[in-house]
Structure 1
Amino acid sequence: MNKINAAILEYPQLRMNSVGYVRLGKFWNSVRLGGHYWRLYYHDDYGAGVYLGRKKVELRPDRIYLLPPNCDLETWCTGDPVQLYLHFEMTQIAGNPDHLCNALPVSADMRSLLSRLCSMLEHKDDNNRARTKLLAIALAAGAMAILPQEALTELNSDKRIAAICDYLRENMRNDIGIEALAARVRMAPNAFLRQFREITGSTPYQYLLQLRYSYASQLLESQAFSIDEICELVGVKDRFHFSRRFKKLYGAPPALYRRQHTAGI
């Protein structure tokens, strides 16, 4: 009897982490773009971009841009364009380190999605949160579908690592060592660490930090919790340390980030 490779029956899954609409400014200078997630950017005007090595790349308003996980690019901003941004995860698919800033044409269908999504975000339509999320997912999936093949890397599917990623997401408040994580999936610590880095592009500790600060940014935008409460919710015990690292990741300290991302456009 022939063996069946069950992995070919699995499809990539998209998980939307964050959707936002913000006017850029000085705070978007010298930010390091990292994280375990894909980034989609759309700007309504010129005046901001990223550095690819020493090359200054402007994010133009007639393009959508996809940046892969762990791209580690530095930003620049000399104007004040409004930015639509999506942060999302894709299982089984990673980027190519030779293609860190992918410019995609805006089709008529994508322009319709962009227009509807930007309108909902600009007017903070709380009655249509589900619709907003669905539009964001459709836009991200559509952009990924037209990303050139050379910009993608297919990853081996490993349900053990996927389970650990879910476990870290559900337990981000806790500090968990490599040995404990490896034991959960019955792997030797060194083999687990090697496999985790191969699939996610980061160590479990780096992945946990990315989860914490990504979630913290969402909580800041929601305005539902104080900064001290957010520190507790994401498992960071020192507010000064939280503020310093948050500024390094997002270009502004938490209080200023909250004002920038909740003020009217």
Structure 2
Amino acid sequence: MRIALLSFLTLITTCRLDTTTSDVAVARVNDHYLYASEIAASLGDKIASADSALIVQNYINTWAKEKLLLDKAVFNLNATQQEELEVLIRRYRNDLFIKTYQEEWLKARVDTLISDAEIESYFQQNKQNFRLHQDLLRGRYIELPTTNFNKSTIKKALRRFNDDDKVYLDSISLQFNVAFLNDSIWLRPQTFFGRMNRPTPDAHKRYLKSNRFFEIEDSLDLYLVFVEEVRRRNELAPISHVRSTLKQIMLNKRKLDMLRQFDRDVLDEAVKENIFEQYD
């Protein structure tokens, strides 16, 4: 077997490198033949690997099992079953060709740029469809050692948080154990407070109020926290939180409208050019 496989490998390599070489069958199942060139085309550079003999043998075995099972299926399925399958195959083939062509057509024509004004307009017209299924908040916090000597100044800067405060906090950031200052991001309370080892609702429920500053302290650390804004379950979602969803919905709608117009144009053009006729 090892010698036979080595011969196959030599043959396959020859077929791949020299296109003028006559192709040779390397296996047969009933009236199906597997040729060296097919293996070379499928396996490519894998043939040159250290495990090439095993790879080729596995390929031959897989090919043989597929042909054997296919022949058994054709033999054992009745004519009605086979015709039903052929219908499905033709339908799938047609759908695959059409879908691929439509996607290529859309790529060349659809405008994927959606402006902020368009997103805002769509949101206002459909905002009842964008209610929250859970509480959300946006806020900021700083974790400090309890011994930090700048605590009062840091508290003031975190609460006010104007441009000068942001520069100041950035300049002393090495004093912080941890800091999260991007308060434009909406997070679940569990995620926000989970970073402070308080992920359960009972541990943070009392803090869920907009424009609220508070401190959480343990034996080693002090958390300075400012909750900028809270949106409750069933309230309207912040547009920034659903912006990517809105954009995708609008883009899909734009594509669908273009495809509908495309389908109409295909029929109209076919009628005008006398390619499509409908008989009474």
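Just so it is clear, none of the values below were taken in a lab; they were calculated from the coordinates. Quantities reported herein were computed from a predicted structural model and do not represent experimental measurements. Cβ atoms are built from the backbone, for glycine too; each structure is taken alone.
Observations on the model:
- Given -13000 for helix-only ellipticity at 222 nm (-39500 (n - 2.57) for each DSSP H run of 4 or more, over all residues; to 500), calculated: source structure among 1, 2: 1
- For P(r) over Cα pairs in 5 Å bins from 0, in percent, for residues 166-253 alone computed as 3, 14, 23, 23, 14, 11, 9, 3, 0, the structure of 1, 2 it came from: 1
- Comparison of 1, 2 by percent of Cα pairs over 25 Å apart, for residues 110-229 alone - largest value held by: 1
- When distance in nm of label points 7 Å out along Cα→Cβ at positions 38 and 246 is computed for each of 1, 2, the largest belongs to: 2
- The greatest value of distance in nm of label points 7 Å out along Cα→Cβ at positions 198 and 214 among structures 1, 2 is that of 1.
- Which entry (1, 2) yields the derived value -0.70, -1.09, -1.27 for log10 I(q)/I(0) by the Debye sum over Cα atoms at q = 0.15, 0.19, 0.21 Å⁻¹, for residues 46-149 alone: 1
- Origin of the derived value 57, 47, 44 (Cα extents along the principal axes in Å; candidates 1, 2): 1
- Winner on FRET efficiency 1/(1 + (r/R0)^6) of positions 94 and 206 (r between Cβ atoms, R0 = 30 Å, to 0.05) once structures 1, 2 are ranked, highest first: 1
- Given 0.90 for FRET efficiency 1/(1 + (r/R0)^6) of positions 54 and 86 (r between Cβ atoms, R0 = 41 Å, to 0.05), calculated: source structure among 1, 2: 1
- Entry that produces 21 once relative contact order in percent (Cα under 8 Å, 6 or more apart) is calculated, selected from 1, 2: 1
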